[in-house]
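As structure tokens, here come the structures.
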Structure P
Amino acid sequence: MKIATLSNASVGHTQRWVEYFRSRGHEVRVWSLEPGPVELGAFRLPCWPLPGAVRYPLAAPALRSALARFEPDLVDAHYVPNYGLLGVLCGRRPLSVSAWGSDLLLARARGALSRRRAGLVLERADLVIADSENLAAAARALGAPDSRVHAIPWGISRQLFHPGDAREAGLLLSTRQHEPIYDLPTLIEGAAQVMERWAGTRLEIAGAGSLTRELERLAARRLPAGRWRFTGLLTPAAMAASLARASIYVSCSRSDSTSVSLLEAMAAGAVPVVSDLEGNREWVGEGDGARLFAPGDPAGLAQALERAISNQAWCEAARARNAEVIAARADRDVQMAKIERLFERAVASRRTGAERIPAGGPR
């Protein structure tokens, strides 16, 4: 297949997605308003310093011309309100739209215009791919016909993410980006309470973002000197190594569908202590592979961390349970093959004149 992927080229999700389809022999070209790594080979679209609701539609004429030259079999757009809308404006079919979580889960809170824009895209897409059941439900609620919606977690690389030889007792690790939705202030406040009572605990915060400097200042005020550090953006291999030696993975996200970071932690054996969200509960539960706490509750986080730290036998059982779940439901090669089959069916249906691929998902 010739696949035109429309997505933020700077994001690891985009890079892993494209890598899979290229490894399968498909010709994949990427168009993005954001710059990405050289090896991705993304084509830059014109980008004006304007709000996203205007910035992405303005790139449509340039993209239409590029797609007319490429003549893709399928347009593959990621993140509904921006690249999904751009895909709709280009008018090519079949169009697959992949939701990433906050684009749909937070659409209602963002107002009527955001809901209408998402609904327009979801109604016109031939395929809507969601990585969790709660995200699929949000797509349907915003107007996506049920027969076009497919809940398929993308999965993780089990070759890369697996337990290591040595785990560091008391090491807490966050791998979320430094943006408001991931609520790292709650992480720091909760960790501060635990570190007062448990001398052997340490905190590492990976990632980067708009709040990095503010978070570093908060950590310097609240956490014991010498027992915390910010490690910056990590390569996939470095991320896997960090998770393989961490005792506990912490996420304070206020919204999530299937969190790839959670799956990576489960595969690497870092016990999850995560906010009690519907997306997380599709993979773990309180006492069932993880400890949960209410979003935005530092004291609740501290209590959840202590329930894990104080019971190493439970931690070992959680690691074994989580490894089984990942093997059964989150192998990236298996999950991406399901999406590949959906793409192939969409292209075949279009070629034979069928308007929509039938319901029921890939076989």
Structure Q
Amino acid sequence: MTMVMPNDVTQEDLVASIKRLLKTSSKMYMFLTRATIERFGRDGERSVRYGLRAYGLWRGMEMRQAHHALGLEINMKNLIGCWDSASTYVIKDDLAETGGTFKPYDARHDVHYCPAAEVWTDAEFFQWGHAYCDEFHQACASAYHPDGNVVIPINMMKGDDHCHFQWIMPPNSETLDLGEPSPLGRRLALDYQDSSELEGAWHALKRSNRLVGGRFYTAARVLMEQHGEQGIEVIKDGLTRWGNERGRTLRQEHEAGGIPLNLVSFIQHHDLPYRQVWQTREIVMEPNHVVLEIADSPQDEAWDDLKGGDLGALWYETSYAAMAATYLPGSSARWPKLKSRQDAVNQLEISVG
């Protein structure tokens, strides 16, 4: 299904959704990591690192396919200049002010604002925030081009006031012969082609929402492969913690903003961009009863491509039950229909009592 930008979307709304999405996704990694290490100790630490590398591999390979379909040479300048996450969108003004050097074999820049760093600093998640920076970025660079490397000598997760990235590859690295662009690459490339500043923000939000799906899939798949049924228990534990945190945060935001605390508000002022980039239909919208149909979303597209619908179902069922119950005590959430179970759509039903 082709997703279309809503007519009433504004630049301000999109930027706010981007920042919120990046924080929500970073919290998911944090809670899954804590649950994993608490359960498995040193073995859990290794699982987290393997998951981060898998996530980097997935993103590096997807960007390579998309960039090749766009006609770009695969090098460090284009990796950073056409980055998949909206993180570069929210720091573009900062990059323009502080400068940087962007050459095919040597791209260097500073980052002073990072939504993930804000989340991890507030939670004193420094060690594993730093592990994320090192493991993910290197895996991504080398998956994008076999000679790609990244060094981050200054890092907010080490207590510095900003991060400094150096993306490098040898000047004599061979040009990759990738042949005809893949169907996936052609499809992903559409979300890098902007006709306006507004569409650029919308595409950045859409790409980052896809990454939430891939981030969860790669971490969860490693846990299942390395720890079996115990791994599934940890996934559920991490998703429940994440859902509880999301529900608490959403409730606090709504209380502070004077938004009524009911299930309509829960859906319409959501912490994931369902109003901007999900294809939905609101079947029942009452304060104590909501039924929402989701025909498609960027995370569902990612799970379809990864053949990870089983994990997508686990993500929906576990996190939303915890989130709804914490946001509005007495609420219960269920998914009577899920695409991963051969239904045509995902359907969420939440009720009080």
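Read-outs: derived from the displayed coordinates by stated rules, not from any lab. Just so we're clear, the structure is a prediction, and the values are computed from it rather than from any experiment. Cβ atoms are built from the backbone, for glycine too; each structure is taken alone.
Which one of P, Q has Rg/Rh (Cα atoms, Kirkwood Rh), for residues 32-151 alone, as calculated from the coordinates, equal to 0.96? Of the options listed, only P reproduces it. Source structure of the calculated read-out (FRET efficiency 1/(1 + (r/R0)^6) of positions 136 and 280 (r between Cβ atoms, R0 = 30 Å, to 0.05), 0.50) within P, Q: Q. Looking at structures P, Q, which one was helix-only ellipticity at 222 nm (-39500 (n - 2.57) for each DSSP H run of 4 or more, over all residues; to 500) calculated from, given that it came out as -13500? Comparing all candidates, it corresponds to P.
Of the structures labelled P, Q, which one yields 5.5 when distance in nm of label points 7 Å out along Cα→Cβ at positions 88 and 200 is computed from its coordinates?
Details: P: 5.5; Q: 1.2.
The read-out was computed on structure P.
State the single structure among P, Q that was used to calculate percent of Cα pairs over 25 Å apart, for residues 112-311 alone, giving 39. Here the read-out was taken from P.
Assign the value 24.0, calculated as mean count of other Cβ atoms within 10 Å over residues 208-215, to the correct structure from P, Q. It must be structure Q, since only it matches. Computing relative contact order in percent (Cα under 8 Å, 6 or more apart) across structures P, Q gives 20 for structure Q.
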